[in-house]
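Participant: What follows is a set of structures to go through.
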Structure 1
Amino acid sequence: MPRKRLYLILRPRSYFDWGSSGASVTYPSRGLVIHYNGPATNLRTHSDCIAYWKRVRRDHMAGNGWADLGYSWGACRHGEVFTGRGLHRYQAAQGTTRGNSEWYSVTLMLGGDEQPTEGHIQAVRDLRAYLMARGVGGAIRGHRDFVSTSCPGDVLYDLVLDGVFGAKGNGNPSSGGGSGMTSVRPIRSQQTAVNSLGHNPKLDVDGLWGPKTEAGVKWLQGKVGVTADGLWGSATEAAYQAAGGDAPTQVEVKVPPFPLPRGAYFGPKDGPAESVSGYFSHRSDLRRWQKQMLVRGWSIDADGLYGPQTARVAKQFQREKSLGVDSLIGPATWTAAWTAPIT
């Protein structure tokens, strides 16, 4: 395992003699998707990892006809993060339009029966912190959450479900020094702050990061006299408060009341008859819960239908928040969608 560091080792594309990515521009905001290679890679040395990363790009471009390698980043067994498409680029890895445009991807550069090293795991944690510092949600998913596939393998997917990759990471790249970079103000609070200084048009206070919010933060930074990089760090926070802004707070989100009768749940179509003691599988107000889960970073269609996708998301969310794990959406699971911390 690499020695414990206080920073992220992030290898830029120039490290591999590549220019800028030819992939189209987009602003993923929901979180990070875990991938693996499939067959074993048998990587051992740092040179092995570099050669592998270059080979993946070559294969993806020549074999698949893609504009670049499919992943945003790769996690090296030695604890380093290799840049692929990088920030603000459309993916080719998740298999769905929403998955490729709204989520970043990272492959752990292993496969078969190979076990992740502590370096692999720390690299993903550091990358997650790096993205969260730039307004990206902290959610972690597996490739199989988007399409029918074995990726990222059972070993890595169990780590996704157990929250291993969600532990604290060090998001400050080695080129910048420091001891870990995180946003000091929640996204909703950033949007409220931008609006408070007179930004026109006002930002939607929805907790979602995108080009409008990034531009708004840069506008605020210019107004308060700090570097306009779009990242709300300690310097921006201090300058904003010096300009009369309020201290960061979580913007209150009102929880809509659970819409079903006492004892009823949103559940499968083949459950008991839709009655006071039954399951409701098709309701317009189920769409409200699904939309809130989208805001939280989950990949789910807000269609008002309780199907396999909604059941899977509900079950994973319940496990993540230590709720009763049954995939049914009752009062506790409904309320937690608005009140539980986003992790």
Structure 2
Amino acid sequence: MSDVARAAGVSPALVSLAFRDAYGVSKSSRDHILATAAKMGYQPNRVASRLASKTDDTLGVFLLDLHNEVFADMFDGMREAAQLTGRELVLAVGSVSGGLDRPALDSLVRARVDVTIAAGLLLSDSELAAYSGRLPLVSVARIVPGFDAVASDNVLGASLAVEHLLSLGHRHIVHLASPPTDGYLGRREGYARAMKNAGLTPHVITCGYSRSAAFELVGPLLDSADRPTAIFTHNDQTALGVLDSVHSRGLRVPKDITVVGYDNTSATNLPGIDLTTIDLHPVDLGRRAAEIAVLRSKDPASEPMVEVFTPSLVVRASSAPPQL
């Protein structure tokens, strides 16, 4: 601001008033200051100005993986709600390995955001507890004790997927489950419960979060003499990896094997994929998480707010009765 003030021939205080559109600056002076700043390529430091004015207008956002469309869908909901309240979003991104969770959260602490909306955190509950008091969190798609959260009923969602497969006549159903970490056991639990209720033995294989991980992992399963008739995956990315592996072997979905995913990302509805999946309503989750973040910023001392959404089954062409 000092540089702009010198170039415009005014005081730094007047520059500050002009950029905040505050009372006491004539239109001609403000236009002159803004034009000078534009020529110099000046951009106001919103974090610094927020700290100086003690206003609450910035929300942090943590997304686990930009390659997974479910997080982009969640972000769309967050952005929509944030814009309605005049809040700006500061983004930090993790990785499917979980190794970037802590650095990403620490960067949001340093940015002094009011509240962080976190989608896909892989840190344990005890590790996240260390952020209590210094980084208010609204967890998306996972319930973390002591923090606000917006989640989907994953036990129910997985049960819906298995019950759909059972209704088609499948009995040999394999579940590619996410790594067993805090907050992400519901889909595994729902699958196992539905299988046992049907008098069947669960067959769980732990798989990472990426498409490539599923492609490699499922190969031996598809090549075995005792190939399952259906595979239910813990997210759509891994379901796409299963489809890749199936097609690479000259097999066909759903004639040779049925595949069901989880998340209902936009790619699942593309021609040639038509993936049956569970819709956790990611845009709605993101929107509500941002609304709760705004409420939290206004009332830091209130009890944690936790809301659980009901998922739904979306049936497409990738599921059909087994070929006997």
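Here, each number is a calculation from the coordinates, and none is a lab measurement. Not measured: the values here are computed from a predicted model. Cβ atoms are built from the backbone, for glycine too; each structure is taken alone.
Participant: To which of 1, 2 does the computed value 17.8 (mean count of other Cβ atoms within 10 Å over residues 159-166) belong?
Facilitator: The correct label is 1.
Participant: By the measure distance in nm of label points 7 Å out along Cα→Cβ at positions 31 and 295, tell me the structure among 1, 2 with the highest figure.
Facilitator: The maximum falls on structure 2.
Participant: Also, quick follow-up: With mean projected area of the Cα convex hull in nm² derived from the coordinates and found to be 18.5, which of 1, 2 does the value describe?
Facilitator: Of the structures listed, the value fits 1.
Participant: Could you figure out which one of 1, 2 the value -10500 for helix-only ellipticity at 222 nm (-39500 (n - 2.57) for each DSSP H run of 4 or more, over all residues; to 500) was computed from?
Facilitator: It was calculated from structure 1.
Participant: Also, I was wondering about something else. Could you figure out which one of 1, 2 the value 25.9 for mean count of other Cβ atoms within 10 Å over residues 71-78 was computed from?
Facilitator: Label of the source structure: 1.
Participant: Out of 1, 2, which one gives 7.4 for mean projected area of the Cα convex hull in nm², for residues 223-278 alone as computed from the coordinates?
Facilitator: Structure of origin is 1.
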